[in-house]
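Each in structure tokens, the structures are laid out below.
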Structure I
Amino acid sequence: MPPNTILLSQMMRELSAQPGFTEAMLKQLDANGKKGPALMTPELVRELRKRILGSDWQGLDRFPGWTMREINPTVRAVSHFASKNEKLAAAAAVHPGAPVDAATAKQYLDLGPYSLDKAETVSLDEPSTLPAFSTEGLVTVLGAGVSRGDGPNALAAEHAESQRLADVLNRLAANKLDDAEQFTTTVHGSTAKTPQELIQILAESGNKVVVNDTRYFANFGHFHDKGQDVMMPFFVNSEIVVPHSDGRPLLVPVSHAEYEWHIHGPKINAEISYYFGIDGKSEWRTMDTLDQPWVLKRNAHEYRDADAVEVTRLAGLFSVMYMHQHAERPTLPFGGYYALGVCQDGVSAIEKKMTGNVTLFPNTADAALFTDPRDAEINALILAIPKDREGKKPEPERIFGSLPTADFNAITIPGLASDLNASYAAWKDGTLERTYTTWEYVKALIFLLSAVSIALFAAVRTRRFLNSQARQRGPLR
């Protein structure tokens with residue numbers, strides 16, 4: 001365990017008996033209000049409550065430990081419930097080609113002081129005048145010494161510049177939306193009308209521009225107990241058997257993936273990220289809140305020069321595609337999160353385009369929803385990546401590739417490093433085993449019984465045929 005860190009079970013052992021605390025904590029995890037990369041459906045909230053009230057502390061520290069096959073129906077059930085709600089029925093109809101109105105833009109794309117209905121040119125040659133970093137709206141006090149949310153990290157000093165750059169890139173991407181007034185930005189004597197043009201200008205004007213494909217363990221709690229970090233991963237059953245464990249499945253924490261832009265130069269010093277979050281926003285954001293040490297960090301890929309420009313172009317197109325989706329399907333639960341993918345889907349699609357491979361799990365986008373011809377390029381990228389919606393066992397390279405470190409011994413989540421080391425070694429030497437569901441065992445048994453029945457039938461027919469032939473030949477003399 002990292003210093004100053006406790007397990008979720010330790011916090012709940014001490015505080016679950018306090019009247020109202022468990023419900024206050026669970027309310028914080030309600031997916032409709034969550035601002036981050038993890039998903040909590042009502043069914044998962046009920047499961048979490050059951051483990052807390054039942055004092056299942058071991059189960060709490062490997063929550064939920066379900067396969068994607070088990071998680072998927074809990075999300076579909078929410079979608080079904082929403083579609084049955086009379087007040088939502090009319091609005092839930094799909095509106096192909098629907099333009100993005102001001103209300104949708106305000107809800108799902110952070111533009112700072114800029115707007116879609118105003119054409120303007122903004123200069124980046126002068127320092128940003130936006131406010132410095134603040135925890136206002138980021139940290140919530142639950143009582144009993146517990147808070148949710150994180151303070152500043154080492155990048156917070158650049159917050160004003162980073163926030164301005166994120167706002168500008170989001171607004172430049174929005175130029176491709178129907179009816180949007182054109183927005184431009186100038187820097188170093190050049191003008192940009194798209195996100196990729198701005199990044200190219202910065203790279204060609206003496207700024208160091210690096211884009212990283214970065215993975216972390218997702219922290220779905222962000223809780224602090226009396227100043228201590230609360231370790232709160234979200235475990236998924238990988239359907240890999242941990243070697244020498246009597247069939248125990250490998251449970252892996254869900255990872256969070258994002259692209260990160262690091263820009264340093266004579267006029268701009270900014271650090272921003274892009275991902276699609278539970279808030280329903282596919283956009284550039286600041287990344288200056290402090291991560292708890294156990295989430296770790298790994299840069300899976302690094303892009304510079306033309307590659308950095310291309311990743312920027314694709315991220316901008318993803319932002320536009322998601323805005324179209326919000327306009328067409330305004331009542332998708334969780335702002336479309338899960339049905340339209342999670343944070344990994346967009347990163348996976350761009351990784352596939354840039355490297356030819358996909359090393360992230362899970363991907364949840366429903367391919368049937370990506371049909372808008374305005375977004376043909378991004379639709380094709382989404383269709384090209386593996387999906388984890390229908391229960392297919394995830395490939396080991398995606399399970400291990402999602403992890404925020406290649407050195408499993410650096411992982412501080414109790415018991416996980418040894419499980420990963422053993423499972424990874426088995427994968428590499430060809431002895432890796434997969435788990436099987438009850439239905440898979442039933443299907444195997446049905447197949448076996450069918451094969452035996454066919455063999456017996458064939459044997460009986462053969463015996464009858466041979467006996468018939470023998471009778472026709474008569475007795476041997």
Structure II
Amino acid sequence: MLEQILHSANLLQPETALTVALCVVIVVDLIFRKRGHMTGWVALLGLLVTAIFVGQQSFAVANTIFFNMFVVDSFSIFFKGIILLSAVFVVLFSFQFDELTHGKRSLGEYYSLILALTLGLFLMSGATNLLMMYLALELSSISSYILSGYTKDAQDSSEASLKYVIYGAVSSGMMLYGISILYGLTGSLDIASINRAILLTDINLVALVIATVLIIVGFGYKISAVPFHFWTPDVYEGAPITITAFLSVASKAAGFAMMMRFFKIAFINPAVGNLAEGMWATFRGFDWNLIIAVLSVLSMTIGNLIALSQKNLKRLLAYSSIAHAGYMLMGVVVMSNEGISAILIYFAVYLFMNLGAFYSVMIVANKVGSEDIDSYKGLGHRTPILAVAFTIFLLSLTGIPPTAGFIGKLYLFASLISAHWFWLAIVGVLNSVISLYYYVRIVRNMFLRDPSKVLPQIQLSSSQMFLLLILVIPTIILGLYFGPLVEYAQASVTMFGIH
């Protein structure tokens with residue numbers, strides 16, 4: 001047992017580094033309480049050390065650790081990279097976010113909570129036990145609740161945090177109830193053991209369906225899928241922009257990683273040779289992939305249609321995020337290696353274009369003090385560099401070539417066509433066309449509308465220019481040269497689900 005624990009601890013180095021960094025940030029904040037963003041630099045150093053450990057693990061074979069509670073494999077490492085890169089960008093954004101420093105508040109708690117949230121998301125990406133999944137989900141959720149209401153002096157910040165807590169508590173309770181039913185049916189919390197129990201024993205199908213639906217509620221809440229999305233617009237609007245950006249990418253990524261691992265391992269039938277056919281094969285007579293397809297269509301359609309009428313850009317991007325969750329759910333419907341790798345590709349490009357969009361909103365909000373779409377009138381004349389960069393991010397979110405967003409959607413639609421889900425691919429394309437309207441409306445305000453009043457000139461600092469370029473360049477390059485990303489994503493799912 002001691003040897004197993006030591007071996008497991010050695011493979012848990014990234015999570016250990018995050019935990020140590022979290023504690024160091026708290027201590028540094030106690031000692032240097034009035035030193036501004038010093039704790040942010042310590043947090044950034046902790047994230048870089050974590051990145052080194054994650055990089056070292058990327059060359060290792062898959063290992064289950066802590067008695068099958070957690071797995072270190074190429075699939076989890078890919079998502080850890082997405083989460084880690086998002087956390088680094090958010091910390092860098094925070095250095096420039098005026099709302100955080102307003103009132104000379106201490107930032108130690110803020111950066112320590114970001115590290116705690118990152119730790120929870122890391123654990124979600126590799127959890128192979130339902131209890132571990134739930135604990136990781138709770139760690140990330142509790143950190144998110146506090147961070148979303150961190151700027152207490154903001155009018156809608158506390159309201160956003162309270163709504164987040166209420167919706168999170170309900171979905172968490174339903175998920176835990178589903179887990180308890182599934183444990184009662186199978187006698188195990190390990191998802192591989194659950195798969196064997198479902199295949200080899202006569203389990204009541206009705207109870208199994210109820211348990212799975214309740215667990216889907218927990219997953220749907222984390223990825224902001226309809227009809228579990230009601231918290232998203234209010235929280236995205238009321239939370240600090242930096243936290244909104246982090247939740248829109250990293251939290252969604254960890255939710256998808258956990259959901260795909262659960263379904264792929266627990267419900268697949270290894271006796272079926274074709275993985276595309278083997279998915280959901282343990283539920284004979286119950287079309288689970290059709291249920292997920294309905295959730296995908298609802299998320300895409302409702303997210304895009306409601307976004308059409310939004311005037312607050314953070315709220316608009318919240319509904320856009322719901323729609324993008326619907327796009328990514330299309331890959332879950334297929335659940336073949338091709339479908340899963342398409343989701344990984346989409347997340348890699350979504351990271352740059354979505355964080356870039358939120359960063360552009362943050363820069364304008366810092367200067368203008370508003371997130372209203374009318375504040376962007378004439379931005380193309382006042383600050384053309386920022387307006388052009390924001391336009392590239394919006395076009396990429398739409399999926400227009402030659403941006404990276406086009407490649408993400410291309411591989412998702414290709415996986416659907418390969419699996420003969422033609423109607424779902426058509427719905428996805430139609431929703432992309434709908435999304436073009438509200439994205440282009442922002443571009444129209446920036447370039448084709450004169451300012452309604454005299455607005456301040458936005459002078460970009462060298463650090464802001466640097467971050468914009470770091471986000472814009474991959475958004476363009478990955479739309480033109482995407483071969484290495486596709487190969488890495490496909491390699492990351494090769495051994496996924498094999499235990």
Structure III
Amino acid sequence: MTVPAEVEGEIRRLHFAEHWPVGTISKQLGVHAEVVRRVVGLFSPLRQPAPLTPRLCAPYAEFIAETLARYPRLRASRLFDMVRERGYPGSQRTLREHVARVRPQPTREAFLRTEALIGEQAQVDWAHVGSVQVEGGQRSLWAFVLVLSWSRAMWAELVFDLTAQSLCRSLVRAAQALGGCPRQWLFDNPKTVVLERHGAAVRFHPALVELASHLHVQPRLCAVRRPQHKGKVERAIRYLRDRFLAGRTIASIEQGNRELAHFIETIAHPRPHPRFSTRTVADCLFEERERLLPLPQPPPATHLVLPVRVDKTGFVHFDRNHYSVHSKYAGRMLTLVADDIELRLVDETEEVASHRRRWGKGEWVEERAHREALVEQRKAAREAKGRDLLRAVAPGFDALCASWVEEGRNVGSMTARTVKLLDLYGAEIFSAALQDLLARGAHDIGALAHLCELRRRARSLPVPVEVKLPSHVRDRDVVPHQLGSYDDDDD
């Protein structure tokens with residue numbers, strides 16, 4: 001910016017004669033500060049450039065280059081320690097700047113695009129998708145994903161565990177959903193699949209080997225630290241994260257799997273195939289099904305089977321929870337057969353207990369029938385067993401019991417009356433009514449019975465009255481007849 005000569009003269013006068021600072025001159029004369037500096041600088045001596053000083057890292061440049069050539073990923077902080085022992089006087093920041101300039105850059109790896117034959121290969125992987133609240137705590141949630149390499153058809157489900165048995169269950173379900181098995185399963189190198197690996201020598205998990213033998217499928221592994229070898233399943237996982245999981249709240253694993261199956265059927269499979277743009281993934285899957293290996297009937301069993309010992313209280317400990325059996329089996333060995341839905345306990349060939357599998361932590365799953373004989377033998381334990389039963393059915397019972405204690409109520413009597421309500425209305429209605437009672441801040445048994453009755457009426461269930469008939473009533477034959485005969489008698 002140029003200014004009139006009169007303004008330039010005034011700037012010089014104010015600066016050199018009156019010793020005004022640049023900011024004051026700029027404000028008083030209404031010109032930019034850069035203009036003031038330019039005008040004043042015309043009469044100031046030229047600033048000499050600073051003499052070049054040798055870099056502090058120069059004497060150690062050869063040593064640093066040789067070390068980085070041998071260890072290209074060595075951190076600058078470790079190099080700083082090494083050169084400081086050799087007399088380096090500078091700071092770590094100066095060394096970092098030097099290392100950033102001279103560190104050898106890795107050469108970019110070129111990849112060869114390949115396509116598997118139709119029906120030849122499926123790629124398998126898991127992805128952590130968060131956590132979900134379950135009875136008894138919180139559980140990590142994983143997505144099992146299998147992608148047919150040729151058609152890009154996928155099958156996925158949400159699971160809680162990453163055990164070999166869970167893997168086998170998911171593989172069988174994928175085969176059922178897709179209409180058959182490919183000839184290869186391509187995995188990464190997780191411990192669920194690989195027990196030991198040394199170079200090309202691999203020892204697979206026995207459960208996976210047995211399943212692959214039944215289905216006539218060859219398990220294969222990617223090279224170590226080469227996730228790009230299974231890029232199709234990696235892209236499928238990213239696709240699920242972007243299109244299915246983003247912005248979605250999963251309240252339960254059942255709800256999540258229903259929505260995931262619907263998403264695959266209505267969105268994932270009708271999408272265009274990435275190679276055959278005129279066809280959809282569903283069209284290619286229809287063609288690939290003809291080349292898949294058929295699933296044997298019945299499908300192979302994928303249950304977890306292991307021996308367990310019943311403790312002295314009649315419970316079996318499994319996966320951080322406790323499951324009850326009849327007290328007569330206390331101290332004995334039983335066989336546990338479990339999947340992701342049900343847990344069964346078997347004595348030789350006889351099933352002695354069956355429970356819905358729980359995924360929480362520290363839960364006590366108890367059937368009342370398993371405790372009746374023990375309670376009958378030990379009368380003093382009846383009250384405690386009643387509380388245990390109520391605690392197992394309704395987790396909020398402890399808070400109700402604490403309210404009884406604070407109010408000075410007879411806990412034993414209140415427990416007995418509460419157990420009767422559980423017997424009459426069932427676990428589902430009782431548990432919901434108890435939660436409603438606690439939310440209202442009440443603790444009276446009469447109020448609990450009223451809430452149970454309201455929920456029974458809302459569901460149009462029969463009146464919970466136990467009618468005990470004498471033994472002779474069952475032997476009577478009632479001959480149906482017209483009710484109008486009663487009117488005739490009145491006449």
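Where a number appears in this text, it was derived from the coordinates with a stated rule and is not lab data. No experiment lies behind these values; they were computed from the predicted model shown. Cβ atoms are built from the backbone, for glycine too; each structure is taken alone.
Quick notes
- Of structures I, II, III, the largest value of relative contact order in percent (Cα under 8 Å, 6 or more apart) belongs to I.
- Comparison of I, II, III by FRET efficiency 1/(1 + (r/R0)^6) of positions 7 and 215 (r between Cβ atoms, R0 = 35 Å, to 0.05) - largest value held by: I
- When P(r) over Cα pairs in 10 Å bins from 0, in percent is computed across structures I, II, III, the figure 3, 12, 14, 14, 13, 13, 10, 8, 6, 4, 2, 1, 1, 0 traces back to III.
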